[in-house]
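Trainee: Next up: the structures, one after another.
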Structure P
Amino acid sequence: MGDDRPVPLTKGAAVGDLEFSPFDRAIHEDPFSVYTRLRAEAPIYHNPDLDFWALSRHADVTAALPDSALYSNAYGPTLDKEVWGSDAERVLSIVAMDPPRHTALRALINKWFTPRRVALLEDRIREIALGHLEPALERGAFDFATDFSGPLPLDVISEMIGVPDVDKAFVRNYGSTMMIRRAGEGVSDEQAQAGMTLIEYYSAFIAERRKGPLGDDLLSVLMTELGDGEIVAFLLLLIGAGSETTTHLLGSAWYWAWRFPDEREKAFSGRIKDWVEETLRYDSPAAGVARRLTADHELHGTKIPAGARMWLLLTSANRDERVFPDPDRFDLDRDTTAMVTFGVGRHYCVGSALGRLEAKVALEALVARVSSAYEIDPAGIRRLRSSNVRGFASLPTVVEARSL
């Protein structure tokens, strides 16, 4: 695959004209040519202005992800200045914890997200999916992101924690507003207010649940072990990370199948699982995750100081030509088992089985009801503006319904 040796760096500076920032709008549109150069020329890349170091090769990312002793998660998984810091756990719950705190909470919730457990939700997920899909199909033209892939996982999360049906639209609307992405622009007043509204709602919801007997459900288990503030933080995490992954997985699957007609025909022939897995590799919903270096470290001949902010590029690792032949081809026939989309080690995404199931059910519903000859309006496509999430804010779609 060519010479793997990096170009020597001086004090961790960029190589020549190679510049990278996850806050750059050009990166949001198409990061992959820059990632190719990072892997070849600067596998350990330092951005002195934003003060972070980026790892882009599969081998380096997979070595760093499970090593919480050296690559701490305690400052949070994002470089966004609003949440990066020693108190990130207060806002980001389990994704900003190291052992033993992480181990204890992970053990508490693991059984609710196993493949066997989430499989019990399949019929209900299908009902929710069709509840959003059928009105869209009646119109023939709809926004895939805002009318289908966005609402679906938010409603599934509400279902899991027992939000009453009458409140689901409320949670969905404020959850969507809270998750608006404007990389580098900070949290808007609208987002902050939406977050506060959800905090108030969940606090009242938990208080009401505490008045009655606990049941055999996720929220009841959390209520036996955690304080109300900790539960609210976890529920907000589910609204964010728990729904965004599925939303953007679905949007990317729909978009890339449209861009690659031969692969689209494979997908519509019934290869839903392969469609989901290759989308997860090809255009991961999580662009990267942050870590904080706990000790001085040397990598590729470059010394990195303790306390450094590390940016582990999942999307680049998933396109590493050392692991995935012809990595820039969207190919449903490839082996995707080495992808790092959901992480590695103790921080492997607890909701991965749920996200995969939601995507499977949603895409099955689409394939059963629409022709493969769907269209997306290129002029209306809008990418998210986010440093750590990849996906679409808008995907205007026109479909032809199949007769069932």
Structure Q
Amino acid sequence: MLSPKIVRRVKFWRVLCMAFSAFIFNTTEFLPVALLSDIAESFQMSVSQTGLIITIYAWIVSLLSLPFMLLTAKIERRGLLIKLFILFILSHILSCIAWNFQILVISRIGIAISHSIFWAITASLTVRLAPRDKKAQALGLLAMGSALAMVLGLPLGRMIGQWLGWRITFGVIGIVAFVVLIFLYKLLPYLVSKNAGTLKSVPILFQRPLLVGLFVLTAIVISAHFIAYSYIEPFMIQEVNISASETTLILLLFGCAGMIASILFSRFYRLGPAKFLLFAMLLLTYSLFSLWLLKKNSAFTYPLVLIWGIGIAGIGLSLQIRILQLAPDATDVAMAIFSGIYNIGIGSGALLGNQVMQHLGLSYIGIVGGVFTLFSIMCF
């Protein structure tokens, strides 16, 4: 029989595997952004046409998160996770050898399907795998894995793409995913589906005012964030007048801010959950409205981006754990709904930001996003 110390260590490695899984899933989701020009050139297409793979990915995750969660609600979680990784790996192999754009889109659809189920089950699964007194910290570690995708995943993916070609980048992710799959196979115990919920859970969940309020809050806040964040690169270059290389550093800083937020979350959230969420929303609102001021004083760019990143990451963490607490009888269904709404927020925010650019101008994306978050605070 294993000693408590060894059992605790094994649980830590299980959580670490889940965090690394989050890292590769988030890396591949946004990787086309860093490789868009190269992909477009290889298929002799325009960047705007090639960018459809990003939109398709987000909307597939939005539409399929709940249906696929319901279809897999009774499946044992370890086996389901292994099957998801197999689909994930095979889809990356197809991305690597895609002989035309349509095949690349099909491969991305496969990745999006695995993504939709993964993020529906991973938060509750990570909490189950963690030691009893480290559940909030486990969720923070999962968030750190997601944040590292922006800090390390995208830059490394872009570097590999520039050196060896974008196809090799997808191939490398497939190889890394295979290694993670082996660790998951060795470390994860048999995990019976627990409190996953069924189709009958959906109307029950929507009868809970606090939960519905969090779903609405998610849609508003994430849309507000992506109104500005979707166009942060052209905003920094055209409005703040900084170089493309410095813009890359700013994006890296944004990812680092997510890691800081996960540390703050693990230490302070339990002391006052509502206050922590409200404070994070205030940080986001302040950051979005302050983007306008960067036109006059770019010296505040770095601290402002740091505050922005901490705010949005803190919001995401707070919403996830609160939803898990409000839906203990149907955690996976609730998280599937959350994942779908989150991705709707991504798509809606990008679309609204595009309209702001066309009708008001690029400099107004922060102000419009700030109005949305200010409204959410008033409703909070």
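No value in this document is a laboratory result; all are computed from the given coordinates. Being a predicted model, the structure only gives us computed values, none of them experimental. Cβ atoms are built from the backbone, for glycine too; each structure is taken alone.
Trainee: One of P, Q was used to compute helix-only ellipticity at 222 nm (-39500 (n - 2.57) for each DSSP H run of 4 or more, over all residues; to 500), and the result was -14500. Which label is that?
Mentor: P
Trainee: Follow-up question, since we're still on this one. Could you tell me which structure in P, Q was used to calculate Rg/Rh (Cα atoms, Kirkwood Rh), for residues 129-304 alone as 1.04?
Mentor: P
Trainee: Compute mean count of other Cβ atoms within 10 Å over residues 65-72 for each of P, Q and report the one that scores greatest. Working shown, then result.
Mentor: Numbers: P: 17.4; Q: 20.0.
Once mean count of other Cβ atoms within 10 Å over residues 65-72 is tallied for P, Q, the winner is Q.
Trainee: For which of P, Q does P(r) over Cα pairs in 10 Å bins from 0, in percent, for residues 25-232 alone, calculated from the coordinates, equal 8, 30, 36, 21, 5, 0? Walk me through the numbers on the way to the answer.
Mentor: Values: P: 7, 23, 32, 27, 10, 1, 0; Q: 8, 30, 36, 21, 5, 0.
Label of the originating structure: Q.
Trainee: Ranked by percent of Cα pairs over 30 Å apart, which of P, Q sits at the highest value?
Mentor: P
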